[in-house]
Structure 1
Amino acid sequence: MYFSSSEILSVGTELLLGDIVNTDAAYLARALAVLGIPCYHQSVVGDNPARLRAVLSDALARSELVILTGGLGPTCDDLTKETAAALMGKTLTLHAPSYDRIRTLLEKRGLPETENQKKQAMLPEDAVVFENDWGTAPGFAMTADTEFGQRTVILLPGPPRELEPMFDVRVRPYLASGSEETIWSMNIGLWGIGEAAVEQVLRRYMTESANPTAAPYCGEGDVRLRLTARGRSEEECRAMCRSLAEELCAVSCEPYKPGILSDYVFGIDCTSLSEALVGMLREKHLTVSAAESCTGGYIAKRITDTPGASEVLSGSFVTYSEQAKQALVGVRAETLAEYSVYSEQVAAEMARGCREAVGADIGIGVTGVAGAEDAVVLRAGEAHTVSAGTVFVACAVGNDVRVERIVLAPGRRAGTEAREYVRARASQQALFMALCAARAL
């Protein structure tokens, strides 16, 4: 069999209330993509037979395959199986092998056998049964000719510790036997360009290319560009995605060459800017240091959160006060007096100073106004206002220093939330500038 459409229906009132995060749906969506089975809908419904019947009926009207999770337990509110079987025109009977497995498991655990345990072994006579080696309730697949055509419904237990291995060991081979294609995706991380701008650049690729496809997704200040290909094998899909990635970004080929989006790329299938930076520094045997004011150690934390950081971080400084900036990283008193602590000149001296202090290849300096309120400073004896969210980020390599002035918008946030927003975005900018410097070395 081959399924041209599928959807996932998660059952459980606890999911609707937010008491449990629905990781089952995310896992199944990824698994279906690998099998080349398109998944077009996901739904969540509570433990209510009438509502479940209505939602499942809608699912069967539009999808050839429906996978339900949850509600297979022994209690009276576990009604997924009964509701689904009735809708598919199936009668439940005792499946002796499953019942024997349940009884054996209860005996091994030293638990008493209760009458309602038999409920878990009630299955359609013609079902394909998926044995549960990770719990009690078995999963199963049932197929029937419905008013919408032939449909297949798969029922799986809700706990991820049972669902995931059951799908991988039992269900995947069942579905793979009828799948003719696979889907594979790669993610390209972009920094310094918004989702709308990415769409403008890629509109032709997004509207004219059916395979592979390109789609941007907005993150916390960054953009993830997902390239997805459909083909007969994973190798074929990888080749198509790599070809498009090289055309757009030229980051999947060696050596690194400019592409349409190359100025903004920080990595492929890379979870964060810090991971990309640490990887690049390790690859080139380079080191980095940071002198931080408004970010308060955020840059160092992000680097040290990444495996391999000990090979690339020479040392770091949190120079919050003017005295610390002078004593630890050599910012001149004359620079502070003439330009104030919130200036590109101070950021530049911080970057040079921290690099020289520990002998790093790359130095980062960050200073600015992290709070939600404007700051008033003296520059050459005159009062000046520095807007909230104004940050100067400097990156030093040798005698060369590049400084970026970024203006964020913390005013829509209050208190610690505003500070966190500015610190996070400023640290991301610093990591990206260090990554660009490392690439150029």
Structure 2
Amino acid sequence: MKDNRKPAVDGGVPVRSAPWPKRCLFGMEEKQAVIGLFDRAIESGEAFGYNGPEEEAYCAEFSAFLGGGFADAVNSGTTAVHVALRALEIEPFSEVIVPPVTDPGGVMPVPLMGCIPVPADTAPGSYNTDAERIAARMTPRTRAILVAHIAGIPCDMDAILELARSRGLPVVEDCAQAHGAVYRGRPVGTLGDIAAFSTMFGKHHATGGQGGIVFTRDEQRYHKVRWMSDRGKPFGLPAGSGNVVAALNLNSDELACAIGRVQLRKLPDVLTRRRRFAALLARACRELETVRVVEAPPDCENACWFIFLRLDTAKLRCDKRTFVAAVKAEGIPCDASYLHTPAIDDWCRRRRVFGTSGFPWTDANYTGDAGTVYELPNALAADAGHFRLSIHENCGETEVADTVAAFAKVERAFLSRPRACPPAAPGAMVADRSTRTQREPRESMDTA
């Protein structure tokens, strides 16, 4: 008979043998919305397209969710970042401060616009950047600041906005992972000059397999957003103006927006359930010696796209990857690293954007040092001390209990010194609700 106390990685019985719950993102409501769209098309004899009533309604409803403003649905989160940046009408060979940790699609639009991505490091102990790290990367060539709220945890935006205003720079928020996050009473995405959201299938709410939204409270900037997402059509200008700028067709469509409308109505409940899971897990982990949940800063609300956990390896007889591998063997879906640093990745270091030209870095019009290598010591240090847990809104008390039991079991096996007494049963803790190195292998990150 196998020993329940022995770690599963060493041949013991795993804490959890059942699969992690299915998310079931799409249901009958989305199906009926799509069927209704097809029924109307069949009845009218006209194919549905884009810029129609579903898209108009979805954009209005998304704007209302953020407290008012203007939204344009586009075809991906990467596109949303691209359109948001282009709407700022930044001149080529400008430098744009970009997030240290993000999806590649959150940085690649910068060189594709002929501009130079300059990564700010993270704040100490965080995957998000801050004003001090941004200021350290600024030069006279800096023309915009792009920040990302990683895992749904808001950046410290007040200080970043103050810095931006002092330099006369626009701020773009990448909210791909932060639908519904709140910073000091204000929705993330409404703080900067313009924001980009991803609505691909893995996000808090989705418009299908891919999608995105660009949001701003400035009507004139919104018209430019529309120019940049629809081939320069003259939105906001007198009739007969003609196409006013060269741009791609990056539109969303009626089918995606019909799905998005249903998904948006579900978003508040999605956020409530994710936050409840995170709060229960955070409280239960306080009984452990080495694992702590990374919670939202004071006066902020985390959107909980996934959960970061801090691991105190100084108290363990193993490294982080060994610990996380043992937790995964117990049936808990976690990853040892989240070191996604596109601006220091191979494509960026080797300037692989436009053939082998090295453009825009190597162009004579760029007056900076094309050979600059931006090191990210804080990001590396943060990743060395954290791991992440994959969650969604259908994870509940059972998953909290199993997760903490797995942490406790692995912790007991690897503690440098034995505990004086074992931790309380994880189930009991949940029930009482009254009160890498730079080139380590990395897990998949499809977030655009």
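Values quoted throughout were computed directly from the atomic coordinates according to the rules given, and no laboratory measurement underlies them. A quick note: this is a predicted structure, and the numbers were derived from the prediction, not measured. Cβ atoms are built from the backbone, for glycine too; each structure is taken alone.
A value of -0.28, -0.62, -0.89, -1.17 for log10 I(q)/I(0) by the Debye sum over Cα atoms at q = 0.06, 0.09, 0.11, 0.13 Å⁻¹, calculated from one of 1, 2, originates in structure 2.
Each of structures 1, 2 was scored by mean count of other Cβ atoms within 10 Å over residues 39-46; the highest score is held by 1. Sorting 1, 2 by FRET efficiency 1/(1 + (r/R0)^6) of positions 135 and 359 (r between Cβ atoms, R0 = 41 Å, to 0.05) from high to low puts 2 first, with the largest value.
In this comparison of 1, 2, the computed figure 3.6 for distance in nm of label points 7 Å out along Cα→Cβ at positions 175 and 191 is attributed to 1.
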